[in-house]
Structure P
Amino acid sequence: MAVIPFLTLLLPFMTISKSVTQIIIGMIFFGIVMGTHEAIMRSAIADITPFNKRGTSYGIFNTGYGLALLVGSALMGRLYDLNQTEMIMTFTCVVEAIAIILYFKMINQVRGKK
């Protein structure tokens, strides 16, 4: 799970390349990231929520995940239309840095509770 933010960080550098090989590798990384999210995040929700709240928990998670994917993709698509590929890479780096910081804060909170 800790590798996912770093793989995500590589995506714009790989997929906005002129090299077909790098684009294909970027697409493979994207598949790995999405597959990991689908498998691990959904099972984590099942582990941390009581049975009678599981439907609500999945709904909240999927809504937040979908909205974040929509907003991020729309912003990057707009930047791509404006030929601002450097801004796409900067945006991805900033968002992934935030994700990494939040990941380690979450790990510390979980370890502190045990």
Structure Q
Amino acid sequence: MPQAITPILRIFDYDKAVDFYVNWLGFRIDWEHRFEDNTPVYMEISKSDLRLHLSEHHGDGVPGVKMLVEYPELENYHRELLDKRYKYMRPGLEDAFWGALTMQVIDPFGNRLEFFRRK
């Protein structure tokens, strides 16, 4: 029986990825792997039970994917993100036609994470 799904998101710049996912969204870096110095990174980040893999490796996905992330305390998380005054994004809250409150963020590589709380 499946236990979890771990999406792999393509990234192109380690520092921009850390600024977005760790410094702003509040993920932590669980581990990183490089075959040697000056080679692409493959890493796992997490926030609570959500785990993502970020990869600079060609072939590990394409930028521009969209993920839905259920987040029961969405309004609190939204306020936390706005309070950090991230230079590149100030997301809003929207009512989705499918019965949820949503907040979409777009990483520096075009990947979209849509956080939602069911109504």
Structure R
Amino acid sequence: MPKYKNALTVRRSRLLRKNSTDAERIIWSHLRNKRMMGVKFRREQPFGRYIVDFISFSNKLVIEIDGGQHARQKEKDKVRDRFIRQAGFRILRFWNNEVLQNREAVLEVIRRALLESTEE
């Protein structure tokens, strides 16, 4: 199991929480305070040398909401995803515009992933 926090990622995660995108705020409004199926999520959570947008440790699920910069950093994201998966977590990735234009479909994918994780 990787070390989940270090001082640099803790500082960066605090900054990211203060500067969330519209899409991240929308998803957080549905995940916070165990609103989604009673599952606890954390946002902008340090995970090794990375920071994940949303994570449920109990369900081993990471949710990433990607902006346009991710189209230019596919290799970095592959390395990051491999690290997260090796720690036993599943990753759901959505584009900002998916969340903004089709919120209910995104939330349904998250619900299904949570149901699958409770069946395992």
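A short reminder: the numbers here are calculations on the coordinates, not readings from a lab. Just so it is clear, the structure is predicted and the values come from calculations on it, not from any experiment.
With percent of Cα pairs over 25 Å apart coming out at 17, pick the structure among P, Q, R it was computed from. It traces back to R.
If helix-only ellipticity at 222 nm (-39500 (n - 2.57) for each DSSP H run of 4 or more, over all residues; to 500) comes out at -3000 when worked out from the coordinates, which of P, Q, R was used? For helix-only ellipticity at 222 nm (-39500 (n - 2.57) for each DSSP H run of 4 or more, over all residues; to 500), the value -3000 is produced by structure Q.
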